[in-house]
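**Q** Take a look at these structures.
Derivation of every value follows stated rules applied to the coordinates shown; laboratory data play no part. Every value quoted in this text rests on a predicted model; they were computed, and no experiment measured them. Cβ atoms are built from the backbone, for glycine too; each structure is taken alone.
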Structure 1
Amino acid sequence: MKIDQSIFKSYDVRGIYPETINEEIVRAIGIAMVNKFHLKSVAVGRDGRISSPSLAKAMIEGITAAGANAIDLGITTTDMACTSSAYFEDVDAAIMITASHNPSQYNGLKATLKGAIALSGDDGFYDVRDMIVNDDLELAKLKGGVSERQPYNIYSQKMFSLIGISDIKPLKVVIDAGNGVAGFVIEKVFKDLPIEIIPLYFEIDGSFPNHQPSPIEEKNIADLKKKVIEEKADLGLAFDGDGDRVYLVDEKGQGVSATLTSAMISKEILSKKPGGNINYNINVGWIVPEIIKKYGGTASVTPVGYSLIKPQMRREGSVFACEHSGHYFFPELYYADSGMMASLLVMQILSKENKPLSGILNEFNKYSLSGEYNTTVRDQAGKMAEIKSKYADGELSELDGVKVEYPDWKFIVRGSNTEPLLRLNVEAKTKEIMEMKRDELLAIIES
């Protein structure tokens, strides 16, 4: 089959519907997955994108055509779907139809094998791609069956066993689901919490009429900030399209970077697991390793991407991992990157500290962060080489993109794995330095 092979990324499949990803391709992926990994039973979840129901149906058709049984999970968050290969003993693999935070024209899939082992390109996705390209697909004489199963209760029970509802005091929380799946799932999972939920954009609409489902961008949490102030809420939560990422807004309506959230959660986890190792990705700010060291933990850096972070966590026996994009990983939850688990932890911290979120964050608000700037660039490699040459006098790391560090500032430029974008993050010891260097770098990137 002729396909655009670039849809197979290092840790998922992502393309534009129906040009580069469609029902025929997804059906073939289902067949190839069963053939490659000798699967007998596969769970399939989906997000709320317009194309997701038909792609999920095609995936189930491919799975059953190859002779495996398909379990239709319906609408779920990515973390809930992918960990079903751990908490359902009869499930050999789980596939989530999603394009996460991407605009509405995108779709794709993420996959885990039994035990919630994340599947990456090098671990088998590229072999699946090659099987499709080479028409090396084997259909079964006897098709598999299809059943339905709801994962909401078992997933929420697992989270609550790790956090404990009794630790959370009554709070007023505004939640912006961005017309993704988070609102649908939160109504099922958070219903027994002692909190007042004020919903924003809980209706699933794959055209994302109110804002793009990418909470890392300030413009996409503007309504949430306003609502938090109007309602005099304790906390605001913004989820991405597939509900596995979360961004915070404090009681003053100020956005909280994932770096500050990571530092706060790291401190909390180390209070329960002294001396633990915590992973953080290359884009996370200086304060995170500082806090880990301050509270007796060890820290190690990771590249970006859940299928790269989770194996490293397992190898190092890590107690937590965090990304600048709002992904938070918990080993007790099958190494899932769960926005809901992170939200529960933040509510627990608020309840325990008995002071507003802005007050809790004062300890971590030490440096000036630019936030992430995304720019469409035709020649990403050439532009990154230009930047690397210009800043050759700094301390260089190429673990993931180009990171250059100076005594009083640093920056990271890396290409997106899912869109034709260069992503820029700048951090400095003062706001003035940060703004000057941010503008300087953006001028180079945009030229």
Structure 2
Amino acid sequence: MGHCWHGYGGGRCRDNQHTVEGWLKLSGDERFAELPTARGAVRGVVEAPGSKSLTNRALLTAALAQGESLLSGALFSDDTRYMSQALLSAGVEVDADEAGSQFRVVSRGGGPGPVAEPIFVGNAGTAMRFLCSYFALGEGTYVLDGAPRMRERPIQELVDALNQLGGRVEAAPGTGCPPVRIEAIGLRGGLAKIPGERSSQFLSSLLLSAPYARQVVDLEVVGELASRPYVDLTAGVMRAFGVEVENDAYRQFRVRPGQYRACRYSVEPDASSASYFLAAAAVTGGEVTVRGLSTQSTQGDIEFVRILEQMGCVAWNSESGLTLAAGSRLEGVDVDMRDCSDVALTLACAAPFASSPTTVRNVAHMRLQETDRIHAITRELERAGITVEEREDGFTVHPAQPLAARFETYEDHRMAMSLSLIGLRTPGCSVVDPGCVSKTFPGYFGVLRKLVG
């Protein structure tokens, strides 16, 4: 294995086009691509990539641990490239075996070394947020920056919490968004209050680096905590590396000073990425198995399986993985998706094929993600002749036979993958910028095409 992606620059994954070419019919200018259409019920077995959420958490934790850690089943995508490259620039040895889906991380332990240049993380939210706390543990000046959309994504609440713990962190004046400047002197620890409604990633960021503060870290969540399962995921990774998080009803968290232990860590298949294939079975009346996944997964987005069961599908675990089979018809649902909002777009694009309306509630924080996902999915489904009622915290999708449309993706990987479900039942659909899926699932369209074919 060699060092990970030397020379990886500030743009999108340099082999984006390779992931699309040969699987989709590209236009002359290669800005859009036709979506595959199923000839009948979709049936098959697929391999989902490793979880982005787990891979980036494990990369950061391994960088803080002293010694050599091996991460197997890891995701290789834009987001994990940005994370690994940032750690590499901070003096951590990060070796990659992409063919074997493995990272080897070797660290002297503790916070980062000096970094001369600004660190660019594209539109990788986990990288930006987790690295803010990580670099606050160092000594010297660090600057974290991202793509134009990242400069619109609020981070002031995390900055304020880090400063309560003794950090010297500043977001862009007047916006509370990146770029973020850190005059690092380590973190003292103590008590910090963190709002929970905007993003659970702020809390996860603080938890991941908290063992290396000089004192006990107490974190008080103000308001309701969004996406609680992701905080459980964070605590699970920390536990695997030898640190326990004390959780008092998701209101108070405590982490005592300590050190992570290097280890071998296995990354689960990504439940969010799997959702598109499970939905493909649901909307075409088929049956799909996702190898290596289980309904017992600790990932919050496994809740999507239970939502599909409410809609009339049947799911079961076996030695092969998780299988979902469509029922006699798809029923609409009314669901609170606060804790699994990454699959709300998947549900939105399956919903037109249900026999009654589907309502998604309590996901206002989706407006602050890679794009305003509530407005974006409303606009794109309406482009296909589907009636959608947009609300501040969600939407309702009515049954329809979608019309052929060319969908905008807003440089948002989940928009592109979700809208591909419309194409399964509607010939002539296409998506603009199909390469945006490289953010989390570079091979998505290849896997989908193989499944459909």
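**Q** Taking 13 as the value of relative contact order in percent (Cα under 8 Å, 6 or more apart) derived from one of the structures shown (1, 2), identify that structure.
**A** Structure of origin is 1.
**Q** If log10 I(q)/I(0) by the Debye sum over Cα atoms at q = 0.07, 0.14 Å⁻¹, for residues 39-278 alone computes to -0.21, -0.85, which of 1, 2 did it come from?
**A** Corresponding structure: 2.
**Q** From 1, 2, which structure was mean count of other Cβ atoms within 10 Å over residues 191-198 = 18.6 calculated on?
**A** Answer by label: 2.
**Q** Please compute Cα Rg over 2.2 N^0.38 Å, for residues 135-246 alone for structures 1, 2 and give me the label with the greatest value.
**A** 1
**Q** I would also like to ask the following. One of 1, 2 was used to compute mean count of other Cβ atoms within 10 Å over residues 407-414, and the answer was 24.2. Which one was it?
**A** Comparing all candidates, it corresponds to 2.
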